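All of the numbers you see were taken from the coordinates with simple rules; none came from a lab. If you're wondering where the values come from, they're calculated on a predicted model, not measured in any experiment. Cβ atoms are built from the backbone, for glycine too; each structure is taken alone.
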Structure P
Amino acid sequence: MLDQGQIPFFSWHHLEELLCIGNDTNARARIAFIQSLPLIAWMRMPDEENGIGAIIDIIAAEAMALDQGCSSAAEVCTTVRGQLLHTGSGEDAIGPDAWVWESARAFFLQRRAHLGMVAALSGFRVLDERQTFGELANQPPRSREDRTRVLAAIHANALREVKASDRNRSEDEARAMADAFVARAVAMLPPEDMSSRDLMTRTYLGQGIDPDEIRDDCRISDLSALGTFRSQLAIVAEKTGLTFDRLKRLRMELFPSWLISDAVRQHGQKRKERPGSDVHDHHLLVNAAYVDRVYVDKRTLEDFRQVRSKAPAVAALMGEVTRASHYGKLVVG
């Protein structure tokens, strides 16, 4: 690849997939191989001396580029690529010490169940997002018995989704995921005398949506998307050095990462099986806005084809997205 002028690109998500395995010897060999590479590319925030970037770094850099005056998603791509992309040896990227990644691997293995739950319940919705805020907010408060019944139904539906998403998942693991999901919902429940309007308003305010943005004519799908986006901005605020209030002024439709993610959500395949690796695949597809070529699996490639057909303006932000049946085909010609 290097002889042909192609530089392999690594991200935090690549490393997590490579190291989230049960075999210690193979994990150490994978790190040693990456460290031995003479030239690779990676992303890193401009003011950071160590580390290899993840989706959070991309979102932070996009926010900084927009705050600095970029006026289009294409301009953001150009700016972020120039700021984040680095090249050097494998040791320059991930450091010379293997023990660091052995410690990181323990974290990756602990996180595997969480990623599985995120992927399994990615399409699960508690509310009917086709309705407006006003339609749901004007419903009367539920009685204690109604709450119990609704929570039981949510648990049953979540359990069914989790089981269907990965045929290799055990009954105990699936039930633990459904239990954790419902426990989070219970923790967010308000006092029984709180109205539906107050509950929903409190939820959206907690996600960083301003009171004047919560109107009765707003669709729940739009408010949920905005709430998810604002929650991401709250996470990256420290990396940007900007206040959350300042970040909230930025329009999500100018973030390439958001445009790609949203296009895949809208136009990608509705997958019955959704293993935890889907989370990484989704993040890696966002990299297509910042590198020349991204190799993905068959299902993710079909997602991209749907985006290219139904959202060509978004696909135009991305480099080549393709797949290879084996690693030898990464070499062109």
Structure Q
Amino acid sequence: MKAQLKSIILKLDISEAFRAILCMSPLFVAFGLGKISYLPALGQGGFFFSTIFLPAKINARIMLGSIVSAMGLGFYLIGGNVVIYPILALVFTFFVALNLSFLSNWRTGGTLALTFIVIYTAGLNSGSPTRSTTNFLLFSFVMLWSTIISIIPIWKPIEAPPPIKLTTGETAEQGVRMGIGTSIALAISYLFKFSKFGWAPSAVGNIVRYDEKMSKLRAWGRFLGTIGGVSLAVIVMLITNKLTIFVFSAVAFGFLNGLSKRTKLGMVPFFYTATILLLYTAQDITNGKALAIDRVLYNTIGILIGMLVVLYPFPYLMKHLRHNLDTKDEIF
């Protein structure tokens, strides 16, 4: 028991914890200026940047910020502009997922590629091109700010996980599964008028991978992280309804997420879920508990759809893809 506790303590990363605070610090400025509507975008952007890996070399950190800002926010704009056209949004969602799968074989930014589905679905959550334009500027600012913070050489680096090399056929199969799953989840979101169109597709995109075992692990991680994060946010809401506490709690959860980044807890969206719910609730204090229920429901639907397309990947379609694209040649 002592050995396990010691192992956990040794994995705690104080460097990443304080970097997360600084990445999310624009929240305090926005709150101080009374710009409550800015909180979700600034908090989500800073939190997201603090969760990704951190290269050792400064030039690689600059490249990281460039890829996230230019490519990632490009996908955000796509989501924000197609969301008011359901049929177009379904088509784009399929092809965004498919293309992100192919981009995962990209040597330079492949490790980031599949995470961009989160940014794309955040665009869907904006609900309109007008709102997405405002949020785009906020995301751009916080990504630039986080890049500047991250190039400071004092931070302990966290190298990117080793790439999972897939053949072209396997990459296509992964992309088709993700595309079909995210499109189904988005269609259900439109059909039942979900309050956040991007939450169910985001859950699908977060868990679907070519490897079935990895997909199952990610599904359980997403489910437990959602339940735990929602519970944590609701506890804060039950204790107080002060916006100041919400903002400080959101940044504190970012700190805790950075601290646990190298542990198993850091692999589930526990603190992320709590942070997002608190920042959305800050915009409308009366809607917090309803949003918490929505978060659990929409993520559960997304997880179930994600596992459906992994476990039952439409055998004839997948067989056809393997037959025509089964090659080890790299696309990028």
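Of the structures labelled P, Q, which one yields -23500 when helix-only ellipticity at 222 nm (-39500 (n - 2.57) for each DSSP H run of 4 or more, over all residues; to 500) is computed from its coordinates?
The correct label is Q.
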message: Say we calculate FRET efficiency 1/(1 + (r/R0)^6) of positions 208 and 304 (r between Cβ atoms, R0 = 35 Å, to 0.05) for every structure; which of P, Q gives the highest result?
response: Q
field: Top of P, Q by distance in nm of label points 7 Å out along Cα→Cβ at positions 56 and 200, largest first
entry: Q
- line: Cα Rg over 2.2 N^0.38 Å: greatest across P, Q for structure P
message: To test your reading of the models, identify which of P, Q gives 1.00 for FRET efficiency 1/(1 + (r/R0)^6) of positions 24 and 256 (r between Cβ atoms, R0 = 35 Å, to 0.05) when calculated.
response: Q
message: Tell me which structure, out of P, Q, gives 3.2 once distance in nm of label points 7 Å out along Cα→Cβ at positions 216 and 232 is calculated.
response: P
- prompt: If mean count of other Cβ atoms within 10 Å over residues 40-47 comes out at 17.5 when worked out from the coordinates, which of P, Q was used?
  reply: P
statement: Output 21 (relative contact order in percent (Cα under 8 Å, 6 or more apart), calculated) maps, among P, Q, to structure P
- line: Re mean count of other Cβ atoms within 10 Å over residues 128-135: value 13.9 computed from one entry in P, Q; matching entry is structure P
